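Peer 1: Read through the structures below before going on.
Nothing in this text is a laboratory measurement; each read-out follows from the coordinates by a stated rule. Only a predicted model underlies this, so the values are computations on that prediction, with no experimental measurement involved. Cβ atoms are built from the backbone, for glycine too; each structure is taken alone.
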Structure I
Amino acid sequence: MSKVAKVRYRDYRGSVGRVLDLIGAGERLPDEGVVIIKPNLINADGPPVTTPVEAAEAVYLYCKEHCSAEIVIGEGCGSGRTEDTYRANGYTKLAKEYGIRLIDFNTAEATLVRDERAFVLSEFYIPEIVRDAFVVSVPVLKDHSFTQTTIAMKNMFGIAPERYYAGGWNKSKLHSPSTHKSVVDICLYKKPDLCVVDAVVALEGMHLSGTARRFDTILASFDPVAIDAVGSEMLGHVAGRIEYLQLANGLIGSMEGIEVVTG
């Protein structure tokens, strides 16, 4: 049984701290190596298309308080240049304020890895810094035009280096022949170790230009399948009918018997 914490949003610092405490996150953060905070910065648009910088800041401060590993922020945007998405959304300023390294996965040194369990990506170029890092996926709760929802698992598309997966846009090759299967495959190569979902203002209908809807909620879990299932249900979907969740269930995590805790 996987646990998903759900709290009412009041402010990012307090609400993120509360939701992470509910799942005992502070005790499971590493004391060495690298912690990567992975927001959804698909482009230079502001929230709710992208993760508010305040959400990432709150996760950073929680991690800083509870572990001694290096904490960085990493993204590889889906269109345009990652440095522009960082600048437009306040991440460059945040990094300067706290002395945080900003990683661009689109240009980072990468290694080719293989997994025989993969559905469509029998091999994958993974950024070297990601391989052994503790990754915190920090997406906005959103509908998606290809996979119905884009939450903690789909957010991992950002680790795919542009030079290997670009076509019509930076990650376009991941969408053929199956976006659903690519979501699962990328998480086979590197699934989030911890997930914090910003559902304060979600995006319904489409991930780039949908309708904003307030939930005033923050979610957290160590299980990306469970948290995506809970988030998908919040958006009005039947989680068990979403293909990527069906494929990931029992492989990446579990959406069976989810325990939702509140506080």
Structure II
Amino acid sequence: MGISAEKKRIEHSFSRAAATYDRFAIVQEQASRILLSSIWEADFGKILEIGCGTGNYTKMLLDTFDPDKITSVDLSGPMIRRAGERLGAENRVRFIQADGEALPADVKGPFDLVTSSGTMQWFQDFQGSLNALAGLLSPGGTACFSIFGPGTLRELQEAVNAYTDTPWSLPAVFFPGRDAITAWLGALFNRVVSRGHMVTLEYPDLYSLLKVLRSTGTAPKGGQGTLITGPACLRRLEEKYIQIYGAVSATYEILIFKAWEKRQT
């Protein structure tokens, strides 16, 4: 089965941003550090990382847990290459270009930790993917991941709603929420904890915010057409934004999940 059109858009968006990602991924690094602080164990021999990007979180895992082996997958080839450049000759990491929802047959586990930072919100079948990833855990294994929740970029969405009468939704509108994911994990694990963090950043203008989104690959073009068609359009949208909020600020909803003690099937 081939990759879906939506996944192709996501892959293209992140591949295009591979060279600029590290310079602009401020909130993504914050999410990784918050996630890392939620994993209090220190003994993980084998780790599976979904969505390694340029390898920033991969390096955190290496430095913190000193595992025997990390298998890191990412949908984007350019991102994988950047991660390989970052970690150089580190032979404990195996990088694989693959869809985290359709892992290659040779990614078998069992893994002591399955983890992901800021990636799984892009999954098209989140619940089914959780089932598959839980199946790769060792009996005493842990799943711990962060995603960006549906409250992400709520200011931009509200400004867009005020600007146009045509329905136009940002990708975050379709991201799964905390309650749904907690319930899905609860069907698979006896122990589940979740936390929510709101991080708000301010930008000098709307162009700067949109540049960050484009430069980190986090605004893949959907099938709704082009919202901003030129400088005048950008200026009018920014005026709406400032009219509502007084400044160009953006909130990022970071959701952290940890699950362990797999239920017997």
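Peer 1: Identify the structure, out of I, II, from whose coordinates distance in nm of label points 7 Å out along Cα→Cβ at positions 24 and 248 was calculated to give 2.3. Please list the in-between numbers first.
Peer 2: Numbers: I: 2.3; II: 1.2.
The read-out comes from structure I.
Peer 1: Match the computed value -11000 of helix-only ellipticity at 222 nm (-39500 (n - 2.57) for each DSSP H run of 4 or more, over all residues; to 500) to one of the structures I, II, and report its label.
Peer 2: On the way: I: -8000; II: -11000.
Checking each candidate, the match is II.
Peer 1: For which of I, II does mean count of other Cβ atoms within 10 Å over residues 56-63, calculated from the coordinates, equal 19.2? Intermediate values should be presented prior to the final figure.
Peer 2: Details: I: 22.9; II: 19.2.
The value was obtained from structure II.
Peer 1: Follow-up. Have a look at I, II and say which one yields 0.55 for FRET efficiency 1/(1 + (r/R0)^6) of positions 64 and 176 (r between Cβ atoms, R0 = 41 Å, to 0.05), as calculated.
Peer 2: On the way: I: 0.55; II: 0.90.
Computed on structure I.
Peer 1: A further question follows. I, II: which one has Rg/Rh (Cα atoms, Kirkwood Rh), as calculated, at 0.92?
Peer 2: Numbers: I: 0.92; II: 0.98.
Checking each candidate, the match is I.
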